[in-house]
Structure 1
């Protein structure tokens, strides 16, 4: 499927993004939100996978104000300063630019979804609260009980979801306690849109990333991917 680097206009200047589009009419658009390591080869691969499944996908570089680096998975000394510079306001600007790009490709908001991994999972959830879209999926995103990037905690705003949301978590994730995940399940159950949480008892944080052999869990990754495509099919392609 065609894949390319594109530049998106934002209020803070040009933002690089990785785009992959299907051959022929797409089922809808997807914004793919990076891990804390940037738009890595894995995130690019995920974007291409969506195109293979019939979705026009774009992955914006949320670190574009810092030069849009892609970092190694063990380079936490570089990751943490970049994350501290992110703000909910700036992230919203970037995410909205990505959706505007998809709209220019012919996909209105209800024909679009958002999916995020790690810190991107937090962004996906916050976006699902902030604006109505076709669907949203979070892979192991933090910020459930502790605020991140200036967002309120997810427990505070879970009932305010405007977009059908699916959350995928590993029970072995040391940064996201199972107890918090279950509290979030209760919170999102109060939302006026469909919301679902799936837990994998043998999966750690980052279980979907096949470039991280220490945490990659093939079974959980395959199940999470299938559920993501099904969620999109149910709430985006059918809309």
Structure 2
């Protein structure tokens, strides 16, 4: 089963465009949870251009009422992420190699270069009760390195797939992600995915890539909510996930005959 974690950074970005408190990140979290989302993702950055420390704390307080929902904090642990992990004890923290001035996440870790800096931070997150997922490009050779560092999961960075979707490169791109996911599973990791997944490309990705435990979706989902409403949009994404799961089950049944 693939879980849907909704990233609410875009809600905070809209709020921050005016000196007001609307839209409320916490209220948006309540709406998506009531609609059936499996998790909430926030990505606090040092410049606070979208979610702020108060949002991180308030959503953590809200989720005490939703014990089956996972709280995922993502960001660069070499900057300020670990302060938030220490404060709110999320279920999962996703380590992302963002530069402070990065517009958005745009690449995964190079564990050959950065692995030893991450190792004590993974231990620190585990000590706070958090699962650790490393944001990774679809490079099979790095998956065993992630596991050796103590990571529990990898989150496959999916923007290259999203750009390839609907083009002649789609099949080749999906194959790269399939091979990377299989390498992660063999190494003893679980697999997440995220970045630019949307209603048009999500089902194809999940049908092709094995073992995806969670997708984290923000920009596209919040954009779709302008047309469909936030709660209905969550249900539309959940429907895409379920359709992919049915396709997997049908394929497995055919293979067993």
Structure 3
């Protein structure tokens, strides 16, 4: 089943008399359970495509069907509901409330739920944190957590409403090598359990942990490559820690 179906997606911006064609007829399917990396140089259209996939921006033309719903025909309220219900966002900068506990940060998306389904928000948030290995950090504030732990909280927050897919924007960009591999191991684990993940990255080493990689250039997809022999992040993490176990924190970073 396709979670994402893009057909002829165009996005154009007008700057004075100049028309900038950020996306030029993108066709893309992402199946349930895929782990897709989106790559490309600066100005290639990565951010515009991410904003389109995340329902943060509507395309100028084309069709975007997300989990069976045609988003381009949605009104403002429905568009927001689609975004809140069907997409879990993970950002480079974590976007956590620094003086708020981990569990309260994860609960936040549930407060904006308009489905009318009654849930125990705290219990659900705690379960999401346990799922990312932070069951013993529920009451720690963001400022009391390492960068990798903060990103785990952000991933738990993205997962708490069981979205159709997780959209990650440079999720390892603010992390050192060890924490970056650790986060990719977590994404691989979630993906192996069936969660669909779409990740924007400029790092080939990070993209190598995905199952498929597309590359953009000048607003068009120029390559779409399956990665059947993707790197194993858990194995890489164990190897890295074994190699660097005798180094100080400063030397390791």
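Some points to look at:
- Volume of the Cα convex hull per residue in Å³ derived as 106 - corresponding label from 1, 2, 3: 1
- Distance in nm of label points 7 Å out along Cα→Cβ at positions 109 and 189 - structure with the largest value, from 1, 2, 3: 1
- For the structures shown (1, 2, 3), relative contact order in percent (Cα under 8 Å, 6 or more apart) is largest in 3.
- Top of 1, 2, 3 by mean count of other Cβ atoms within 10 Å over residues 5-12, largest first: 2
Throughout, read-outs are computed from the coordinates displayed, never taken from laboratory work. Nothing here was measured: the structure is a model prediction, and the numbers come from that model. Cβ atoms are built from the backbone, for glycine too; each structure is taken alone.
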